[in-house]
1. For structures 1, 2, which has the highest computed value of mean projected area of the Cα convex hull in nm², for residues 212-291 alone?
2. Of the structures labelled 1, 2, which one yields 21.8 when mean count of other Cβ atoms within 10 Å over residues 84-91 is computed from its coordinates?
3. Starting from the value 3.0: which structure in 1, 2 was distance in nm of label points 7 Å out along Cα→Cβ at positions 100 and 116 calculated from?
4. Identify the structure, out of 1, 2, from whose coordinates Rg/Rh (Cα atoms, Kirkwood Rh) was calculated to give 0.98.
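Just so it is clear, none of the values below were taken in a lab; they were calculated from the coordinates. Everything numeric here is computed off the predicted structure, so don't read it as measured data. Cβ atoms are built from the backbone, for glycine too; each structure is taken alone.
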Structure 1
Amino acid sequence: MRIRLWIVVTLLLTPFLAHAQSPFTVGTASAAPNEKATGTLEVSAGVDAATSIPIVVVNGAKPGKILALVSGAHGTEYVSIIAIEKLIADLDPAQVTGTVILVPLINIQSFEQKVPHVNPVDNKSMNRFYPGKPDGTQTERASFLITREIVDRCDYLIDYHGGDLDESLRPYAYWGPTGREAQDRTSKEMVLAFGLDHIIIWRERPTDPVATRYLDNTASVHGKPSIVVEAGHAGTVDSDDVALLVNGTLSTMRALKMLPGDPHPIENPVWIEKLVDVLADGPGIWYPLVKRGTYVSAGMKLGIITDYVGKVIAAPRAPVSAVVLHVNAVPSLKKGDNIADLGVPAAKAP
């Protein structure tokens, strides 16, 4: 009788014991259930230097799905980095169902050297070379490791960005439908739960698994619901912008049943169906006449560009009627610089 009772108890407890004995490990960060651990993803040296990417694993008290929160591909998009830092401190494993992987800062060199847009080691954007290459430059090797260790192991992914040092940006999100009904339904639920009031419908994205370019697109091509969220502008760290990203993340986690409570989805966002970049024809000094978040009509003057002694050499105009998602935040321009990013609202919600 005792033997039978022992067998029954053992069978009942086995799933819980197995979970209790199985920490979740990413890089050097290993957390048992109901624990939080820090570590690094070690990108080995190759054609250029090695680098270490900080990482945190929050392993919930209850088993469940895996969510990846990744920021700092551009190391001077400060609000997104600070938001992940706050989430690292605030997430309590006892309240979490499943596991959260947090990567606050991919591009250490950009952050430390205050270089916008690119990794100064190889002059490549760290959100343009996914899924990466194990024998490429530092950016490509880091992208390869993130794809293998984070994208391939998570169930959902949120990629965090914002206005770089030269970008005055209003908050918005990207939602990239894939044509897979269940996946798109989940990613749409995520972006609505996040709560940003302008959402770009990002349809024209790479579909080749070996040339996905962007982090969230890599996750999407791999079958993982993913979104991009952006807040912060021109190197500032405004508390309201940080709160948008932190609260949006918590709301999304509630929608995914990873935290207790109800999400607070945005009800009537502005859906953006088309993006139009206005680029500089050459070098000069930029004087904007519009602000982030304002609406412009087609043909409206966005600002003026002078030469270095004050002569007006250009007066860029809006090619479409749209909302100004971001505008160049600094006077200096070179040929090809983005003067403004305009979003054309969709006629109806998707």
Structure 2
Amino acid sequence: MPRSLYLALAIYFSLLPLSANAQESSITVGTATADRGQKATGFIDVPEGVDSGTQIPVVIVRGAKPGALLALVAGAHGTEYASIIALEDLIATLDPTQMSGTVVLLPLVNIPSFEQKVPHVNPVDNKSMNRFYPGKEDGTQTERASYLITKQVVDRCDYLIDFHGGDLDESLRPYSYWVVTGNAKQDAFSKQMVLAFGLDHIIISDDRPKDLNATKYLDNTAAMRGKPTITVEAGYAGTVETDDVAALVQGTRNVMRLLNILPGTPHAIDHPVWIKALGEVTSPVDGIFYPLVKRDTYVEAGRKLGDVTDFFGKVIFEARAPVSGVILHICAVPSMKKGDNIANIGVIAPKAP
């Protein structure tokens, strides 16, 4: 997209009505309070309920000038390390004196998962912390945390980026989600955000729940509340590679330029691969997985992706691609249980949306 158009969009963003936070001299989230030109840390305290309480670290970087409030959330799955470390980098390097508006960062939503090295779920209640939004005030720990994030972060922000990546058992190539709501104006904003972020594969996410009381995912919760939102994924199999972290940090900074939070000209990826649908392969049996393809491989429908054997080496399931497309992630470990994900395949759209 031409730079002149991006400059015009940046100006347009600057004219959009922002939340009441833009006019306040200070902002408080959880126990953190920041005045203009300040950086503050604290916690969102999740009280005890039917199970134990927890704390969610929160950082507010309050710019010297008024502007948009951008929320950055990572660590819903506490072993998706690259995205967590990317937000830690931003916490250290964002300079509030050079910013307009505010960035609220939640670098690690799921501390129990992180500390216990448990992939996918919160070990306290065995629930994914990205599947129970908008949450319940009287639910389990995951639901109570989701409720407070919705109230204290989602409802107050103007824009949101949700950070993920390959969990301990996922060999993942970087990609992002363009969250489509059907609101043309909002969807145009979020499309420019995902292009500015710059990951070269983009999933068109237009099938999320529309019920405000059962939005399920963080990105969908924000989007259905009128907040332009994207989800970004980088990092794989528990690694913290320099390139993955850099892609997440640089992409975030570029979106901040687009939103006039940081000075400078935003740049957009020119010709991303648009993904119109996902094909998921799961295992119907317990066993040992032997992959035959790698992440980022293009496969035709019917291609064999790997074998699941019993504990004596006998093949008991042949995993095959249900659709043609690119391997977005494939199981990175031999351990396989019935119902586990083997691979996700992105079906490439014939043209850009």
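1. Result for mean projected area of the Cα convex hull in nm², for residues 212-291 alone over 1, 2: largest is 2.
2. Matching structure: 2.
3. It was calculated from structure 1.
4. Only structure 2 yields this read-out.
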